[in-house]
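A.B. asks: Please go over the structures that come below.
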Structure P
């Protein structure tokens, strides 16, 4: 598999058992471990749990309990890992929004968008860096430090979804979740040469964001 295959392409290959979910998850874990010491975009992870979930996906597929069409409709991202910026609650992971006073806070619940992605079959892999309170165009804070652009580490990844954009540009995740009020998805996407989409306001609930 290629690091640059789309999430939908990976999902199809997993459904048809051309590749395993475990193989995909392991590939992106290795990639994160390779690039993150350089770009500092991932700030917490659940690698072990993600691998467990990937193995369960593979067992489900091997059992033949559901046909490919049903899987595509019910769980379109089955077995595909994803990442999310550190302003969404993810159960068991740090939930700081880049604030020192929140550095020891651990998410107790999954935010709505994480719940939706899990229902779609996706596997939560890691959380990514943001500016303090997600209120700046450069992803730097006093908890995790500065994220660096994978094309030139002397340049910024943007903000506030900068850690997410930098990781995607470095092929550390097939797709990621950000948030955007005044450009927080769009600017980092532009800075890192990737596509970022701001959904219509109100189309996704913001519980635990």
Structure Q
């Protein structure tokens, strides 16, 4: 059983060995989350031009060496060689570095889920490595059933959260969060901004002076 985790990569160094089709897909996903540095090693292929302008990428056209693991926080073994990927995974584990293997997920510590994202709303879909195709199918279904209102709600709740923490007693906060999340969805879907305002003020009358600005930011 894999533990789901959202990880801040802004101060993390990542190693990716192999920049073939699989490696490029994993690199594209990785770069969306702005890692501090990605070290790429591939003796057979050049770095694709679409990645060459990025400041946080270091590319080395040479074989993998165990010393490449030094200072790394995440490792992706993406070569076409199953034995090499297994060796990289084993070395990374011996150094307590989290590793993903493209050829045999059981050799690694983690897998990459299918991702569905709208702005700050991010949903990860995983079958625990049993069927990536099913995870992608579920992602496509989410595109059909989750509208823009969910992303708007996530953004709005993010703006309201510090105000709730400031104005609502601790023993009532959880109920306030639940009520707002439940009752704001429909007016956001309809873009009924007056109803959005009334719904917020019903739970948070203390923020009458700023609620208009919060909603205006949401419309942008």
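Only the coordinates and a few stated rules stand behind these numbers; no lab work does. These figures come from a predicted structure and were not determined experimentally. Cβ atoms are built from the backbone, for glycine too; each structure is taken alone.
A.B. asks: Given a computed value of 12 for relative contact order in percent (Cα under 8 Å, 6 or more apart), which structure among P, Q does it belong to? Intermediate results must be reported in sequence, preceding the final value.
C.D. replies: Details: P: 23; Q: 12.
Of the structures listed, the value fits Q.
A.B. asks: Follow-up. I have -11000 for helix-only ellipticity at 222 nm (-39500 (n - 2.57) for each DSSP H run of 4 or more, over all residues; to 500), calculated from one of the structures P, Q. Which structure is it? Before the final figure, lay out each step's value.
C.D. replies: Details: P: -11000; Q: -15000.
That value comes from structure P.
A.B. asks: Right, something else. If mean count of other Cβ atoms within 10 Å over residues 71-78 is calculated from each of P, Q, which structure is the one that comes out at 17.5?
C.D. replies: On the way: P: 17.5; Q: 22.2.
The value was obtained from structure P.
A.B. asks: Given 19.9 as the derived value for mean count of other Cβ atoms within 10 Å over residues 7-14, which of the supplied structures P, Q does it correspond to? List each step's numbers first, then the result.
C.D. replies: Numbers: P: 19.9; Q: 14.5.
Only one of P, Q returns 19.9 for mean count of other Cβ atoms within 10 Å over residues 7-14, namely P.
A.B. asks: With Cα Rg over 2.2 N^0.38 Å computed per structure, which member of P, Q shows the largest figure?
C.D. replies: Evaluating Cα Rg over 2.2 N^0.38 Å on every structure, the highest lands on Q.
A.B. asks: Starting from the value 6.4: which structure in P, Q was distance in nm of label points 7 Å out along Cα→Cβ at positions 87 and 183 calculated from? Walk me through the numbers before you get to the answer.
C.D. replies: Values: P: 1.4; Q: 6.4.
Source structure: Q.
A.B. asks: Where does the value 12.5 come from, among P, Q, when mean count of other Cβ atoms within 10 Å over residues 143-150 is the thing being computed?
C.D. replies: Details: P: 20.9; Q: 12.5.
This value belongs to structure Q.
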